[in-house]
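Listed next: structures, encoded as structure tokens.
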Structure I
Amino acid sequence: MHLGLTQKEFSSLTGLHIGVVRKYENGVNVPGGEALVAIAKTGVNLNWLLLGQGDMCAETSSESPAPRDTYLRKIDAVKGLLDGLDEDRRNAVLEEIFSRVQEAKRVADLEELVREMARKLG
């Protein structure tokens, strides 16, 4: 896939069941309206998908995706990757991720505190 995702990751990103994604890819089923909206949000050109016209990737505007959209895509991609791990490994990775996020949050909070103190003193 153009996003560099596995079927499982794409399934997680779009919210479509992996079996449905496989049927779409194999031409067994055709996506309905809700599925097309979910697929379009990944950057797939619907004209290409349905009609075979144009490039596979939708034209992107000069603007970059909204930070929230990028954030949510990355979280969904991580979820898809985690879903592919056995439970013990998934739990270990989640603990590592959680620990790193906690540390990053502590640092960000301290930096904000320093900025506030500097404003008060300054």
Structure II
Amino acid sequence: MADLIERWMAGYVSAWESNDPDAIAALFSEDATYRFYPWADPAVGSAAIVARWLDGADAPDDHAFSWSLIGSDGGRRFVQGRTVYTDGRTYENLWIVDLREDGRATAFTEWYMESASKALGPHA
């Protein structure tokens, strides 16, 4: 099952870098939910996910992303990531991704926060 999340993450990173609507939609089932932060109302369905994603899209080449799988429970995967933007901002990420056997996500929830070393300033 690790291969399933590896393929999904490769597709996610590619979609993030390209902002290609078809690539984004291919990641999610038709009835998927996507929470851009845990308390947000979810985007429901791949069309709504694509629209919301593109509304807040990052520019290509303005960030670098690294990730690791930190756990799984059935079809659910827990991903820890780090996003470093070219302007110096760094974010720590925790993602919960529910995957179907066909490799598409049925649910995605994202937590992110500015890296403590940046958020706390030079005296951290």
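What follows is calculated from the coordinates using simple rules that are stated; it is not laboratory data. Everything quoted here is computed from the prediction, not taken from an experiment. Cβ atoms are built from the backbone, for glycine too; each structure is taken alone.
With FRET efficiency 1/(1 + (r/R0)^6) of positions 69 and 93 (r between Cβ atoms, R0 = 25 Å, to 0.05) coming out at 1.00, pick the structure among I, II it was computed from. Each step should come with its number before you reach the end.
On the way: I: 0.55; II: 1.00.
Label of the source structure: II.
Of the structures labelled I, II, which one yields 41 when percent of Cα pairs over 26 Å apart is computed from its coordinates? It was calculated from structure I. A value of 3.7 for distance in nm of label points 7 Å out along Cα→Cβ at positions 45 and 85, calculated from one of I, II, originates in structure I.
Once distance in nm of label points 7 Å out along Cα→Cβ at positions 5 and 53 is computed for every structure in I, II, the highest value turns out to be that of I.
Between I, II, which one scores greatest on distance in nm of label points 7 Å out along Cα→Cβ at positions 77 and 109? The partial results should precede the final answer.
On the way: I: 2.9; II: 1.8.
When distance in nm of label points 7 Å out along Cα→Cβ at positions 77 and 109 is calculated for I, II, structure I comes out on top.
Determine which structure produced the value -8500 for helix-only ellipticity at 222 nm (-39500 (n - 2.57) for each DSSP H run of 4 or more, over all residues; to 500), calculated from the coordinates; the candidates are I, II. Working through the options, I get structure II.
Ranked by distance in nm of label points 7 Å out along Cα→Cβ at positions 13 and 29, which of I, II sits at the highest value?
Details: I: 2.0; II: 2.6.
With respect to distance in nm of label points 7 Å out along Cα→Cβ at positions 13 and 29, the highest-scoring structure among I, II is II.
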